[in-house]
1. Taking P(r) over Cα pairs in 10 Å bins from 0, in percent, for residues 27-82 alone from the coordinates of each of P, Q, which one would give 26, 53, 20, 1?
2. Work out which structure the value 17 belongs to, where relative contact order in percent (Cα under 8 Å, 6 or more apart) was derived from one of P, Q.
3. Which one of P, Q has helix-only ellipticity at 222 nm (-39500 (n - 2.57) for each DSSP H run of 4 or more, over all residues; to 500), as calculated from the coordinates, equal to -13000?
4. Which of P, Q yields 1.18 for Cα Rg over 2.2 N^0.38 Å, for residues 35-114 alone, as computed?
5. Thinking of P, Q, which structure, once distance in nm of label points 7 Å out along Cα→Cβ at positions 67 and 107 is computed, gives back 2.4?
6. One of P, Q was used to compute P(r) over Cα pairs in 5 Å bins from 0, in percent, and the answer was 1, 9, 18, 21, 21, 16, 8, 3, 1, 1, 0, 0. Which one was it?
Structure P
Amino acid sequence: MVIDRSTIETIELKDEGAATEVINLIKAIQKEAEEKSDDPFLLAMADRARAVQEAFEARQDTPEQAQDNLLSAIAKNEERNKEQAAKGLDSFTYFMMSKFTEEGIPNPEKVAGKVRVSFEKHPNWKTSEAELREARKQVTFAIFSEEDDLNKVTATVDALFTLLQRSYKA
């Protein structure tokens, strides 16, 4: 399943009411994230959908607010897909590049490529402490090759691995 404008239109055409549409959107997002668990952006979007669901179920958000939040997340994901395709990057590398751009790391696309290679060399980083340590070391060196501020590099690596580990446990 692909979450895009046509999925939204299909859900809206069923005319089941905003609450049902919200639940259907959440399920669709979670299903796509499960099917494409190698895409950190989708895992993050599924986390966002869970947060929207919790706020909705706790009656902190109206069905319309929850729906708007979900539609906004889907629209951002569509834009991300377009930009990613235009750059010709896989989802993991694009995710890394985006994070490095946000952190102000110079040459984020180059660093993201190096980081991708590090993770390819250590595919069991999620389950092996030794591979996790080695992957962290190589990611640190990849970022440090472009960024001179060791504190910034360390903070970026810590935030990156925290986010990845949380995402891949979902």
Structure Q
Amino acid sequence: MDAAFRVLFVCLGNICRSPTAEGVFRRKLREAGLSGLVEADSAGTAAWHAGHPPDRRTQAEAARRGVDLSGLRARQVRAADFQDFDLILAMDEDNLRDLKEKAPPSARAELKLFLDFVPGSSSSARSKPREVPDPYHGGPEGFAEVYDLCASAADGLLEETRRRVGPRRASSSPKTS
């Protein structure tokens, strides 16, 4: 079955922030019973780590929280992603800018910051972060912060996903008498 809604999470190298977001969101989709209707993936704007698993510290923090990222592999954003995904979510303003520059004129995907989905972010925008910080050069606390931010934004994204998939779910369900 083809997914009714497709989301791509994007950071720079696709080994810390975006795989965390993907893993957290997939877990929330499973718990909500939406796994078959929604596809989540991740990519980087750069290709430095293409083919590599997420950073070991990223995997360790996710595993500590019950999310397995070991099967994920880094890849670079492709031109086709702008057609194939409904929503492409950048972890920070730099990657959002890069995505906008890479997007072909025919792109159909919406480009946004992932943290725009943090519940209540519009009402108190000044007090909430807009970007997921890159933990790569820091200590374990940075990876915990990334996980927490991704989990919070994934809650809001799940609600948005339910709104978008609801009508599709109803129209794709077989009619019963």
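Computed from the coordinates by the stated procedures, all read-outs in this text should not be read as laboratory data. What you see is a predicted model; the values in this text were computed from it and never measured. Cβ atoms are built from the backbone, for glycine too; each structure is taken alone.
1. On the way: P: 26, 53, 20, 1; Q: 21, 41, 35, 3.
Checking each candidate, the match is P.
2. Details: P: 17; Q: 26.
Comparing all candidates, it corresponds to P.
3. On the way: P: -26000; Q: -13000.
Going through each structure in turn, the value belongs to Q.
4. Details: P: 1.29; Q: 1.18.
The correct label is Q.
5. Numbers: P: 4.9; Q: 2.4.
Source structure for this number: Q.
6. Details: P: 1, 8, 16, 18, 16, 14, 11, 8, 6, 2, 0, 0; Q: 1, 9, 18, 21, 21, 16, 8, 3, 1, 1, 0, 0.
Of the structures listed, the value fits Q.
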